[in-house]
Structure 1
Amino acid sequence: MWARMLESLYARTIRRRAEAFRADPSRIVHLPVPVVVVGNITAGGTGKTPLIIALAQAMTERGFRPGVVSRGYGGTERGPHLLAETDSPGMVGDEPSLIRQYDIPVAVGARRPEAATLLIEAGCDLILADDGLQHHRLGRDVEICVVDGDRRLGNGHLLPAGPLREPASRLATVDFIVVNGGTPQANEIPMRLEGGVAVNLDDPTLSAPLADFAGRPAHAVAGIGNPSRFFASLAAHGIAVDGHPFADHHAFTSDDFTFADGCPVLMTDKDAVKCLPFARANWWRVPVRAVLPEAFWDAVAARVRAAR
């Protein structure tokens, strides 16, 4: 009962906030370059970060100079701040740190328009806003919503009675709906995450196919929105997974790894960026890449060019 009562309060709050921006468009900041927002309407992980990385790479291949703006959740930096190679995940957040490793310009800040301005000054002609569907202050030209293909929209209720950050009707207003896994419905874009190789944290020159870990136990560590997806992906390669889920954006320390059995430890890229300072020889990261139809990248590029 209390969850449904709080759901009603939450619904009124987000509705009034959206109405306030519609009533006073001057509160919306429009940048001099196109803005593509990638986000979701559910709490928990849907695969936004791999999609952002793949989108930046695809837009670069199509002649753009994209940069990513993020709030920098989990970091201490309130910005605006343009990421440097020496910035730690504890300072700028784990997801921005991971994206920056792919040589993509990234800026963080609680005020995203100001952070995006740093990217424009650095030469970017396209802004990709990470997790920005609910950030009304930043004007946008294209909206992409990522949906978990297995969990979809859960029970259809808003927080805290369900997983929704916005009503399901919000999907009708976005430009593209990308579905990570599962079976896409009509007008949805299929996405899958591919990753069959592990890279050693202690010595990044070492790599091994996940098939090498099959038939024996391994610790799987995940501080992401949906740890079970990572565990299942490893089990699909025949690995006897001992799963250790942590809260999303968990600030790992060496005390979180008190495994004394000598089994290998496998983790996501997002978690690995926080564990490098105390990595051990049997720790491995499992990078993934988002695979989507080429026609999707072309469609996004066409929308961006039309917005120039």
Structure 2
Amino acid sequence: MSSTVFQVVDVTKWEVAAFETAGLEEKLWLIEPATGRRWLYKPVTHHANPHSKLDPRQGEDWAEKISAELARLLSVPAAEVEMASRDGVPGSISLNLKPQHWEMQPGTVLVGALDPEYDLTRKGGHVGHTLQNVQRVLRGYAAPPGWPGLPSEFDAFDTFAGFLVLDAWIANRDRHSENWAVLRGPGPSDAPCLSPSYDHASSLGYHLARSKLEQILASGEVGNFATRKATAHRYQDGKDASLVDFAHRALARASPKAHQHWMAQLSKIEKEAWASLVAGTPGMSDVAGMFVVELLEINRRRLLDA
């Protein structure tokens, strides 16, 4: 099986345009010298405790890159991602999704305007973040324009349902209301639309230590991890639901064409395609690679059989 090894872009000398304040981790908006485009640089997390179940060097960079490539295979609109290094610190860079002079509003703003009970700062932080409310706030928004493989008749929620299919496939547990957004243009002819998907670093068991992965693989417990750990806890109505079940709830709310499309797209993707992506990703251990390949196979089957 052949694979293309992904490059690691050295962004040490890229100019810092701004600091990103959203989220817990330190992030930088950098300017690509050759093009002037802005990319968001996110370093990987390092943990000092050698006895932790977490990987001392977590895999946000390879999880972000693989997830972006899987989104492309699935025809889910998503940010362009490259693996990167800055001052010797590994990380990833994601291309800015906001067109010049446009406004990007996260789901937090939209849901907060709809539901007076919504408060991101409360314990749990997800009151009001429900599928029903997401569908309500996305009414009147178009799908991201110009994305290959996305049906022209899709609206924003049809596309958002595809985001949740991707989340279920990659075991992304972090689709909170700041991890999806809409785009509003400056002129009356600029149709407001759903932003492409972004921030998929909390996926594919990126955080698990080698010893934990070896234990899961040796005991045949990858399927158990997929069903018990990968839950839609970032939604008020999803905390007890698996990501697979939650994706199908979204598909049931979307148009019939959306359900047909996303399941057809997923069914066309062969194991060799994602195994090749994993094989070409630097920074992954062999154990992490085996785990990811098996996890994707199990979740694909669960989605298609549901």
Structure 3
Amino acid sequence: MQRLEPWHGHCRLQFTTNDGGRTRHQGGCRAPFKLLRAEAGDDGRCELPLLHTAGGLVGGDQLSIDLNLKAESRSLITSVAAQKVYGSVGRSRLNPDGAWSRQDVTCTLDDNSDLEWLPQEMVLYADALFQQTLRVCLPENASFLSAEIVRLGRTAAEERLNQGCWRSCLEIQRHGADSPRWELVDRLELSGSSLTDCHGLAGAPVFGSLVWAAPKPLSPEAISMLLKDARDDRHGLIGTMRCSTLDQGLVARYIGPSSRDARFWFSRIWARTRTLRGLALPRIPRVWPLQEQPLQEQPLQSLMFKENTAEAIAETH
């Protein structure tokens, strides 16, 4: 049966630590969201899968997610399955231009908190319209990592995005003793000629972005090694992969045919950001449908933050 009214799902979560240093969550959500059982990850992290029960987004649907991490808390948020966005352009006589599906995520982090936002792949069907906003506010000593992958059309069925459009706005703002500063403002739109132009996707169906806002400034030596290792991690993967630095972090892009390879590369960079902070290597979430282990053959060096970063560099050689 077709839904007559758009759905607006809400999810509001707060993360705090107990006396043992373990992060716990409280809050709730409204349909079509559903929270699955949280798992206790390494380093006291709360790993929480988020389920969208509607089976996909249709034109006009909205999702709102608010995440609040209190001091010293650590969380990993992922999704249970790939998110589907169904086509709407030309599907209705009343609204032939289609209707946009939207997702707004707001993340507020306190001192020494650590959030990893790692949803599974998003699949836009032909003629789908989707717009997402991700706003992050964090202090200088907090860490935020996001990795998102979008497939533009069901390529296994030889489908393209056609008249559809994907828009994304990512805003990361640091706050502290001085006035707030922007770590990153990243606005993207993929549609029309940008899907096929050589300065756009050049016909590739998969696009991905990883962003890491580090909890401490990286020295030139440390960021140079991180970039080198991230580029070496592309070995054996197909697609175009590039990475560069932020004032206090890293950004990576993937363009290519394989969401699996995008996920593998991002997982390897994710592991390196953990190693830099002296944290346990990530365990791939059980809800991810990966048949292989992306970190199995990755040589990770233990480069941790120290007051003298040159000393940390020397210890790895």
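Every number here is computed from the coordinates shown, using simple stated rules; none is lab data. The structure displayed is predicted, hence computed values, not measured ones. Cβ atoms are built from the backbone, for glycine too; each structure is taken alone.
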query: Out of 1, 2, 3, which structure matches 20.8 when mean count of other Cβ atoms within 10 Å over residues 96-103 is calculated?
result: 1
statement: Highest-scoring structure on Kirkwood radius over Cα pairs in Å, for residues 104-199 alone (candidates 1, 2, 3) is 1
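If helix-only ellipticity at 222 nm (-39500 (n - 2.57) for each DSSP H run of 4 or more, over all residues; to 500) is calculated from each of 1, 2, 3, which structure is the one that comes out at -8500? Write down the numbers at each step before the final one.
On the way: 1: -8500; 2: -11500; 3: -4000.
So the calculation was done on 1.
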